[in-house]
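Got some structures for you, see below.
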Structure 1
Amino acid sequence: MASGSSGNCYHIDDGSTALLLECGVKYKDVQKALNYNTTDIQGVLVTHEHNDHIKYAKEFLERGQELYMTKGTKEAKGLDHFRINTIKYKEVFKIGTFKIVAFESMHDVEEPCSFLIESKHGHKILFATDTYYIKYRFNGITHMLLEVNHDYELMMHNVERGYINNALARRIMKSHLNLDNAIKFLKACDLSKLQEIHLIHLSSDNSKAQEFKRKIQEVTGVKVIIAGGKDK
């Protein structure tokens, strides 16, 4: 639906339950993307407090959506609403036909998380974003929404040319997953049931979408899609 530093929001549906991942875009844009069929959405999972992931939380809440986030995210953003559900790392919670567990991300915020989302219909989805490293390895994943933000060498080349400064490059390295680390993570996981990967949160300056797609396909042997309308 939307992916990147300008705003993030993703839609998943197992045929019984629909969820949104992040609320970093205007609710009216979500409605438009879903042909105004938002009544089936049973929850919105939020990973952390940065605006490209949570900017429109109040608007989503006012529209009746249930939001799920860590206490750290809630407090860092100064949110207080009866439709905010506070979650903890490694504690399982359920939304409709989905069983969900949050796990820690490596990002420069209070209490960031990624999610493992399992449907009773057999789908097992990994949603991992805004993390420079994923400390866990997973079995039986069928679908991934995986951040592959940048290529280290390309980013250093952009630093040398003055396109980005050293401070920003250092922050990116300590808060976002690069191509090499994404490939190492994938090689360490059991991919025997994997059907599809959506590459999310690609940097507009420090990534090459088609090259990323090709390399991830070579490693996994499954269909790879670039999220956010960049799959061209």
Structure 2
Amino acid sequence: MQLPSVPRRLLRDQAYDVLLAAIVEGELRPGQVLRDGDLATAVGLSRTPVREALARLADEGLVESKPNAYTRVAPLHRRDCEEAFVVLRALHTLAVREAVPRMTPAHVERMRAANVDFAAALDAGDVLAALAADDDVHDVYLDATGNHTLRSTIERLSPRIRRLERLRFASLPGRDSIGVHERIADACAAGDADLAADLVYANWDSLGRLIETTFADDDLATTG
């Protein structure tokens, strides 16, 4: 009997998803030492996919390693967060400006439906569901651009600010995004790319303010 083998990358991706969620949720805290053997046992996989997942997380700035010393969850540094924030805000603003001329009523309806899910997740206090629904809102215009390079760049950088986004949606200021999302959908429906871009730019303001309040100085933040 010959059966197709399961690609190793699927196991690596499974390990990555689990570890990323644990870091974002704070189960794995900033500065916590990570041992691949312990993590492999915890997620029910061998060490190889776990090591591959850790290498990807290191590339994304969520894990840091010092050879022959440690592998640990990267602490939150103000400068790293600010740099990722500025780039992501610019890319999202560019994306919606490019997307609006290509968007259909179906795109706008998807955006509104995702925003309903977002509001419901906030009401339920489900931060992970809120993050996922927020992604769904913005995925609509990312899909509409048809620009794979733009999307892949955003996806690569986004995990670097995930822990701060978790804090934002766990607080009242995160609820401000509900109304902004609706206004973005309205602008997209009206074909107003400039207004949509201005609103997306403004939608990032709460995260920028959170960076300022989270870091009193340039020391490490140990918020999980």
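Looking just at FRET efficiency 1/(1 + (r/R0)^6) of positions 94 and 166 (r between Cβ atoms, R0 = 35 Å, to 0.05), which of the labels 1, 2 belongs to the structure with the highest value? Going through 1, 2 one by one, FRET efficiency 1/(1 + (r/R0)^6) of positions 94 and 166 (r between Cβ atoms, R0 = 35 Å, to 0.05) is largest in 2. If you rank structures 1, 2 by mean count of other Cβ atoms within 10 Å over residues 102-109, which sits at the top with the largest value? Across 1, 2, mean count of other Cβ atoms within 10 Å over residues 102-109 peaks for 1. One of 1, 2 was used to compute distance in nm of label points 7 Å out along Cα→Cβ at positions 62 and 174, and the answer was 3.7. Which one was it? That value comes from structure 1. Thinking of 1, 2, which structure, once Cα extents along the principal axes in Å is computed, gives back 48, 39, 34? Here the read-out was taken from 1.
When relative contact order in percent (Cα under 8 Å, 6 or more apart) is computed for each of 1, 2, the one that comes out at 16 is 1.
Where does the value -7000 come from, among 1, 2, when helix-only ellipticity at 222 nm (-39500 (n - 2.57) for each DSSP H run of 4 or more, over all residues; to 500) is the thing being computed? Answer for the origin of the read-out: 1.
The numbers here are math on the coordinates, done by the rules we state, and not lab data. Everything numeric in this text was worked out from a predicted model, so none of it was measured. Cβ atoms are built from the backbone, for glycine too; each structure is taken alone.
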